[in-house]
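Q: These are the structures, in C-alpha cells.
FYI, it's all coordinate maths here, none of it is from the lab. On a predicted model such as this, the values are computed, not experimentally measured, just so you know. Cβ atoms are built from the backbone, for glycine too; each structure is taken alone.
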Structure P
Amino acid sequence: MPKDNMEPAYIKLQNDIMDRIKKGEIKIGEKLESEREIAEKYNISRMTVRQAIGNLVNIGVLERRKGIGTFVCSPKITQNNIMSFTEIVNETGLKSKTEVLNFRRCEKDEMSIPELKDECIYEIQRRRKIEDEVVGIETAYIPFKYISSIKIQDLEGSLFNFLKKQGLNIKLSKASIQSLLMSSAHYKLFETERILPLLMVESRYFDENNELIFIENSIYNCQVYKLNINISNDF
C-alpha cells in the first residue's frame, strides 16, 4: 500500500480494498482476509484494519458474519418508480442475468386470482441475478391475449420492454410490501445456505386506460434491493 501522501492509513486501506473489489480480485460473496493477515500484509496495526473494515461495513461494502469472518456484499440496487429490473441494474453498471424457472399456460379458473379468473394466463417465474448473486424471485401472471407470441428467450430480458413492443405501456403500479421469513424452498431458490432478510412485493400493473395488464409477486433479498416510495398529499 503506497505511503506517499498524508492520508491516514485506514483511508488508504479502505481505498485499496475497494480497488481490489472493483478489479475483481475479491469477488462479491468472498471472504476477506482476517484482520491479523491484513495487518501483516500492509504492516499496519490491527486497530487501523478494524477501523477501515468498520467503515466499509457501515457503507454496505462489507458485512461481518459472527464467528465466520468479513465478506464482500453485493451493491444495493434502488427502485424509485416504475422500472424494469433490467433498467434498474443497467443504471448501476453491473451485470444482470435472468433465469426462467417456470413458463406455462394456465386455463381459466386454474389459478386462484380473482382479477384474472376469466382469462387464460401465463405463469412466469424468473430468478434475477446481479454479478451471479441471486437478488430476487419474480412470478408474473399475464393474460394470454397480451403475450400470445412470447417465447422463453424473450423472458431473459425486460418484460416491460416486450410488453411495450406489443403496444402496452405500463403507467401505474399498485403494490403491497411486507417482510417474509425464509422457508426451506427459499434456500434453493436463492442458491444460499444463509438466512436472508426477504421482502415480498405484490404488484398490479395497469395501462393508461387503468386496465390491469399483469400481476407480479416478487421476493427480494433486501440486503441488495431497496424500494423507495414517494407519497404526496394532493388533497
Structure Q
Amino acid sequence: MWEIIEKKVQLLKQYDNLYTVFDSSFHKYKFGERKKTSDLLIFETNNNILLPEQLCSFLKYFGDGGAGPDWGMYSLDKFNIYNPNNLHEEDIFNDNVEGFLGIIDRYYSYESCIITSGKHFGQIYSFEENSFFFKTHDSLFDFYLEWLNIELSQFQFILDAIKLNHSINSTIIEIFNLKKIQPRITLKKISSLINWKNFRNVINIDKIPDYTTENISDFSLSKNIELEIKAQILLFKSNQNPI
C-alpha cells in the first residue's frame, strides 16, 4: 500500500527540486528514522493510547515524521495527545471521537489529526482549538494520496503544456483559471521542473502581483523573459529522455 505513496513522494521530489510546494523546504520530502514495533508499543504504553494500524505501518515504512502537507508530519515524540482530560471542548468528544492525535502541522495554527479512540478510529480530522473540528478523510492513506495527487497534477499540467509547445503566458493563465494558482507560483514550478536554478536572475518573481479572475487575462510576460524561458525549456528537453 505505502509503495504507491512512496513512488509519488519521490516523483514530487523530482519535480519540485526548488521546493515550490508550500513549506516543502521545511521537510524536503525526507523522513526520520524508521520506527520499530517496539518503539510504537512503548509510546502506546507510556501514553495509554492505541495507535491506528495505518499510522503504525506509516512510521515503520517511511520513518519518524517528515514529508507531508505543509510542515509535514511530527516525529512520534511530538504528537499532540487530545482527550477529554486535557481538552475541555464538550462538542468534540462523543461515541465517534473519544480521543485523537495531532500528527501533522498545518498552516494557520491548525493540525491534521488521527482518531485513536471511538467509532471513527483511524479517520483524519482537521482541528484548531476553540475553532473547528471536522472529518477530512477516511484514512491516513487517503489523506496522503489526495495531497500528492493535487501537487503532482499541477506539475503534470505544466509538463503536458511543454510537450504541446503551448505558450508560457497561456499556460500560466490556464493554470490560474483551472486551479487558482498565482502566476508567480506557476513560474516557480516551471523553473523547478526544468531545473532552472538561477531563474531569479531573469525573473523578478517578488514583483509579480496577485491576480484575480477579473484581471488574469491581463497577465503577460515580457517577450525577452518568455524567450529565455523557452530557451531553458529547450535546454531541459535536450538533456532529458522524452517527457
Structure R
Amino acid sequence: MTEETKDAEVNWSELRPQLIRIGLEIGPLLIFFICTTFGEGWLDASPALRSMFASPIIFATAPFMVAMVISLGISWLVFKRVAVMPLVTLIVVLIFGTLTLLLQDSTFIKIKPTIVNSLFGATLLGGLVFGQSLLKYVFGEVYHLQPKGWQVMTMRWGLFFFLLAILNEFAWRGSSLFFSDPDAADKFYAGFKLWAVMPITIVFSMMQLPLLTKYAADPKQPIEVIPPMDPLP
C-alpha cells in the first residue's frame, strides 16, 4: 500500500463523521420538503389522511417529527453522546409540531426556527455579556482554542443565529405575500429551509476555519470544521 493510499484512507476516516452529521441534519429537512411538495397528491389519494391533515405542510410535520427523533437516536448510537443544541431543537420541534397537528395550524412549525435560533443567539450573546463563552461548553471537546478565540466564535455564531431567525421570518411571511396559493407558499418555504438555509449554514461554518487556525491552543493540531447540529430543522 502506497503512502498516498494511506493518506487517502486517513482523510476518509476524518471526513466520515462530518458526512454522517450533515446527513443527519439534512435527512429530516429532506423528508419535510418531499412531504410538503408531494403531500397534496397523497392527501387527495387518501380520504383518511385528508380528514386528518388540513394541508400538505401540516401533513409533512408528522413525518418530520419522527425523522428528528430517529436522527437524534442515530446520532447517539454513532457518536455515543447527544449534544445540547440538537436536543433542545428536538424538544422545541416536538412541542411546536404537536401544536401544529392538534390545532391544524402551520404557523407553529413555521415560527419554530425563529424561536430556536433566537433562543440560541440570545443565550450565546447573553453569555458574553457576563464574560462566558458558552460555545466552549458545547464544542470544548472538539475545538481547543484560546479564550479570545472562544469569544470571537461565540459572538459570530450568536449573531448568525439571529440572522437565521430573521431569514426564517422573511421566508415564511414573505412567501404568503408572493404566492396567492397557500400550498405554493408552503412549498417555497420548505424548499428554502433545505436548499438555502442548510447551504448558508455550511458555508458560514467553513468560513470559521481561519479563526480556528488563528486561535488554536495547539497550532500543530489539525483543525476540523464541524457545523453544529442545527437548530436548522
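Q: Given structures P, Q, R, which gives the highest value for distance in nm of label points 7 Å out along Cα→Cβ at positions 109 and 173?
A: Details: P: 3.4; Q: 4.1; R: 2.2.
With respect to distance in nm of label points 7 Å out along Cα→Cβ at positions 109 and 173, the highest-scoring structure among P, Q, R is Q.
Q: Still on this structure, I have one more. Out of P, Q, R, which structure matches -7000 when helix-only ellipticity at 222 nm (-39500 (n - 2.57) for each DSSP H run of 4 or more, over all residues; to 500) is calculated? Write down the numbers at each step before the final one.
A: Details: P: -7000; Q: -13000; R: -26000.
Here the read-out was taken from P.
Q: Quick check for you: by percent of Cα pairs over 21 Å apart, for residues 45-124 alone, which of P, Q, R is greatest?
A: Values: P: 61; Q: 25; R: 37.
Once percent of Cα pairs over 21 Å apart, for residues 45-124 alone is tallied for P, Q, R, the winner is P.
Q: Here is a follow-up. One of P, Q, R was used to calculate distance in nm of label points 7 Å out along Cα→Cβ at positions 85 and 197, giving 1.4; which? Numbers along the way, then the final one.
A: Working: P: 2.1; Q: 5.1; R: 1.4.
Structure of origin is R.
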